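Just so it is clear, none of the values below were taken in a lab; they were calculated from the coordinates. These numbers were taken from a predicted model, which means no experiment stands behind them. Cβ atoms are built from the backbone, for glycine too; each structure is taken alone.
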Structure I
Amino acid sequence: MTATEDFYTFCRAVRARSQEHHQAMDIALERGWWAIASSVLRMELDSMIRVIYLLRNPDVRDCILASCVTGKGFRDGRGRVADRRMIDIAIGHNGWVDAVYRFGNKFVHLTDAHDYAEVDPFQTYEHKDEVIQYLNQYHGGHLSGRPLDDSSTLRDIAAYAPHVLNKITSNLNGYIGHLRGEVAPLDEGLA
């Protein structure tokens, strides 16, 4: 495949993954699966972080895209690109990325947060103030009622999940558009 074909294949996969995330979020929230809802946010953020990395690293972009679409993962020719490296680049323009990533990790990985039916993990979360600040700042007008505060629970936070997912997806689509402008600026393809 050519670099442009790799790019379109990558974009098709990202969009399919994103569509699944939106469908999964609806079901997770309907059933009260808070860990699944948080994991969905974390996976959508993972897509966005990877697209930002591709934008900021044009020198290895073709190699990474070829590796990714052939099932070898996000590799740049020297080895696997570490998530932390990609996150650090993404945080530069989006301070909220680290907050979503860290909180989502509590649910992607098996942690004490999975005991949420008995103990509310948000009440003991060490970065709770940061999450509250970002949710109030970016999504405070989306839900009726009081703003989030120290007494907010995981259930209170989960109510914001569809709005956070929509924001991540909107940003993701914008970054894909920017990337398309660099990879195939004259191509009117589907990416």
Structure II
Amino acid sequence: MSADAQDRFEDGFTLVELLVYCMLLVLVFAIASAMLISVMKNSKTVTAMNETTSAGQLAVDSIDSSIRNSSDFQLTNPSGTDQLLITRTASTVAGPVTWSCMAWYYSSSGAGSIRSMRSSTTILPPTATELATWTLLDDGVTPLTGTAIFSATPKQITVSFKSASPNQTPIGITSAAVSRAGASGSPACY
């Protein structure tokens, strides 16, 4: 190497080279930050959709299993477009078959909700205060079509609704269950 080349090599970087490197470093950080923010937003969206789907599925599973083990059911509209589904359901948790009353209330007020209650006695349409004590299965519930989430034939209940969390696309959930109509037992649930 010549003396001039050796001097230039030891001089270091020029100001232009440092500016170019800094700009490239800023660009890399900007891209990495944008990717991190995108991943965090997508993670929140997936978590919200998962929670919404789980809550809707929990409500449908509760209704399906109770209707499949029921001897009879009654579907009414206690107030406006609200719906009350009551069933007499068999359970074999500890030994012989026992019967209990199970109810689900679809409230169209506010964002819409499905609540449930189990009882060993007759279940009557609840007041607003009583309904607040029922177990909340899902909120952000609206009918998939029309104004009702429950529809019934003599032996079958169909549940069809959209469940949504704030700022999310609603998720459609539909299921049908057939009752064991004709089985005997007590109590009288409605």
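Could you figure out which one of I, II the value 22, 56, 21, 0 for P(r) over Cα pairs in 10 Å bins from 0, in percent, for residues 113-168 alone was computed from?
Structure of origin is I.
By the measure distance in nm of label points 7 Å out along Cα→Cβ at positions 89 and 177, tell me the structure among I, II with the highest figure.
Top value of distance in nm of label points 7 Å out along Cα→Cβ at positions 89 and 177, among I, II, belongs to structure I.
Taking volume of the Cα convex hull per residue in Å³ as the quantity of interest, name the structure among I, II where it is greatest.
By volume of the Cα convex hull per residue in Å³, the leading structure of I, II is II.
Please state which of the structures I, II yields 4.9 when distance in nm of label points 7 Å out along Cα→Cβ at positions 33 and 65 is computed from it.
The value was obtained from structure II.
To which of I, II does the computed value -22000 (helix-only ellipticity at 222 nm (-39500 (n - 2.57) for each DSSP H run of 4 or more, over all residues; to 500)) belong?
That value comes from structure I.
Ranked on mean count of other Cβ atoms within 10 Å over residues 41-48, which label among I, II comes first with the largest value?
Largest one: structure I.
If relative contact order in percent (Cα under 8 Å, 6 or more apart) computes to 21, which of I, II did it come from?
Corresponding structure: II.
So if we calculate distance in nm of label points 7 Å out along Cα→Cβ at positions 97 and 137 for every structure here (I, II), which label has the highest result?
Sorting by distance in nm of label points 7 Å out along Cα→Cβ at positions 97 and 137 in descending order puts II first.
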